[in-house]
Structure 1
Amino acid sequence: MHERSSVAELADRLRNELDRYSPGGKLPSSRVLVERFRVSPVTVSRALARLAAEGLVVTRPGAGAFRAEPRAAGPAVGDTSWQEVALSADATTELVPRTVDASGVLVSLAAPPPGVIEFNGGYLHPSLQPERAMAAALSRAGRRPGVWARPPVEGLLELREWFARGIGGAITAAEVLITAGGQSALTTALRALAPPGAPVLVESPTYPGMLAIARAAGLRPVPVPVDRDGVKPDLLADAFRATGARVFVCQPLFQNPTGAVLAPERRGEVLRIARAAGAFVIEDDFVRRLVHEDAGPLPRPLASDDPDGVVVHVCSLTKATSPSFRVSALAARGPVLERLRAIQVVDTFFVPRPLQEAALELVGSPAWPRHLRAVSAELRVRRDAMAAALRLQLPELALPHIPSGGYQLWLRLPDGTGGTSQAFGSGGESALLSAALRAGVAVTPGRPYFSAEPPAAHLRLSFAAVASTAEITEGVRRLRAACAETGSTAEA
């Protein structure tokens, strides 16, 4: 059982027993709770901390945990209905009304209920994260002189140099800004490059978090289809001509969700087309460090082949470490760099120095390359296990491309014909998602990855957020049961 599941279950049981104690009454000691419920001391501590955060328990160091006194009645609930008018009033003068919708992002961030297999995750399972190496890096960083001093707003020079070396080409530390995660970097880039109401070209399908950023900024995402070789240059050129857009956002390496890699013959074409349109390319290089063991040599970032400042490059440490290790970089050349820097300073001032120092300690340690090699090997094993299970259990679901990097597979559901029309017509993805949860597996729907009407129903399945290959096999079995329930496959 996962630790977070044990904590939640213990907290529920203790919460249900609180009526046994009078206000101020002492709960059993941690040792007694450990023995009674057969959990670890850490689980007991975290469960009590959860109840304390809810105001149900008071913990006193050295004395134990006590039932909290009843809370006094709070102030009367006011009338907030006026906000509906205030929040929508500014849209009346906007060419493209801003919409703040995090639903597409929350699908991957929300932890499923206990016992549900997590095929919807967007980060490495804790067993794959370099927890010891990160803890050691934080400890060493904490002993560095001046670690709590204010860092340069652009970021620590040594960390910027490390990112610049990874990007390659003629990129220097002076052209790199340290940011708080890839989402923050993408937000800064889009705000810098496109005014409200402007069109922005995006891959189709693409990362829902980027679509959410664009819409929240009042931008108009315009889809450009991709295939297994990345974005189609002829359609990209057509989209620039038709819209007058000045920004194209792409993931050239192991694209989310398709896993596509921009083909060598298309790389130069994309840069040439954008340059001719007087446009920027935002390169989201988010999973370069999650390459699989069987991959060949990786193509260099687009930014390394761009002497004219067309590319604004985004890369991050988060995917290869932990969702809480939010250290990333923005790289750009020319006058746009100052605009990016100004927006970052206004929004966040700077990334906390202790986190930057810890990042330096981590990537400079012998544990870092060992971690990357271990993750590379494990992701290949998990990818192959999921692909094999899908071919065996769910051959009806099309798996057009098996990537050699990243953490997910992209499946096309059966077309709405014959016996599948009821399942995969209007609301088909939602029906399958609900059935999957009932069967005990959480999956990600394809609809949020499209900025316009999708050509078909899809699912994205992550193999990185689960505990083992056995869990992958069981998850696919549960998904098959859900597909059978919704009528998309033969009887399980």
Structure 2
Amino acid sequence: MAKDRSVFLGPRLRRLRRELGVTQAAMASDLDVSPSYIALMERNQRPVTADMLLRLAETYRLDIATLAAARDDDFAARLKAALNDPLFGDLEITPMEIEDFGNSFPGAADALLRLHAAYQESQLALADHGDGAGDATPDPVAEARRFLSARRNSFPALDDACEDLARKIEAAGGREPYLSGRGLNVRRLPSDVMTDSLRRLDQHRNEIVIDERLDRASAAFQLSLQIAYLDLRDEIDAALNQSSFKTENGRKLTRRSLANYAAGALLMPYRAFVRAAEARRYDLEALSRQFRVSFEQVAHRLTTLQRPGEEGVPFFFIRVDPAGNISKRLDGAGFPFARHGGSCPLWSLHHAFRRPREIITEWVELPDGERFFTIVRTVTAGGGAYGAPRVERAIALGCSQDHASRLIYAGDQAQTPERASPIGVNCKLCHRMDCIARSEPPIGRQILADDYRRSSAPFGLADN
């Protein structure tokens, strides 16, 4: 490295200091400079010299190649994505202006990113009440869903921490040896001893006990989840603190979602997983075997691949029971989920129970003409022993028409996008007048009396 080389690393240096858990004064003391000099470097008002890079690497035992990058690519990509929002469409902000803003004013840029995330959450909150079903009572489930949707279910900093931790787990020989190294043994106990628990941390005996009925994938997930709670607490809380919550239950549900996210990221580290997904053209069963996880776990993970600069196909995910109740939904693809009520009964998602464990592919078209390619299959939870209760659910994973060609399933699909099945988001929001599966009239449409004529559709609707 040339001795006179200097770079501006404000956001990266600030993030590094926070990750190390040191103050500006402590870092200044470690590097033998003044605290004001550290502050100036973090604000990009002073460059980080080659000599300072070497001191950072030697003092904190860091990889100098990582430190020497000319800018924080993830930060810049997130800033670019935020400023490309249609909200700013009339401002004609150039890429050079975005880069200059991020480099020259990293604190203000970070504030802008937080404000943009808060704006997206507020827009989703308005959508929750846009169909007339608003309720003054705070909804913790809706709070958690808005938090994830506003960030497209993607948390790059948490993914980075999980990749580092996954390497340590692999070096230790696996999850159980890693936990043993932390003084925690793993035991499997019968369900009657577990008293309705799948996993329990017994701090008195320094052991983690799990239900012996759990299959391999579920047991691995539960151990990974416990590791996430033990070793990624700060990273999970940092992601959680990006927002405020009206209810404590909303915060708890969101924290649980982030912990589940981290557990999936430990089982399927980001870079390795996105490379495998692209190589296998998003074959869920092949990915399930490669990473030794379940079909549903792979489907969950595929919704998270939106790290700036390393994006996979953007997917949405939904899970329903035979009664049509939605127990989970994740959106990374811009699918207009109904905020209240169920989904369209014409969608193959609701027919999958007739063909258990079979992958069903389908093109669907919404009333506005937007098309999505969907993959549907049933999954089973519970069981593991004779007489043990089981729950059968159907899950759907989908992407927009623009990305469908990257999926192995779309290549053999006899149905073409032009022959997509017409579905709606929700009966109250769908204005297809001739749908015989309609359960209630759409909002804002007048119902025709049937004194003299009864249409084949459940409701006759006026043209205006």
When 1, 2 are compared on distance in nm of label points 7 Å out along Cα→Cβ at positions 23 and 279, the highest value belongs to 1
If relative contact order in percent (Cα under 8 Å, 6 or more apart) is calculated for 1, 2, the one returning 11 is structure 2
Across 1, 2, distance in nm of label points 7 Å out along Cα→Cβ at positions 47 and 359 reaches its greatest value in structure 2
semi-axes √(5λ) of the Cα gyration tensor in Å, for residues 247-342 alone gets 23, 19, 10 when computed on, of labels 1, 2, structure 1
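Throughout, read-outs are computed from the coordinates displayed, never taken from laboratory work. Worth saying up front: this structure is predicted, and the values here are computed from it rather than measured. Cβ atoms are built from the backbone, for glycine too; each structure is taken alone.
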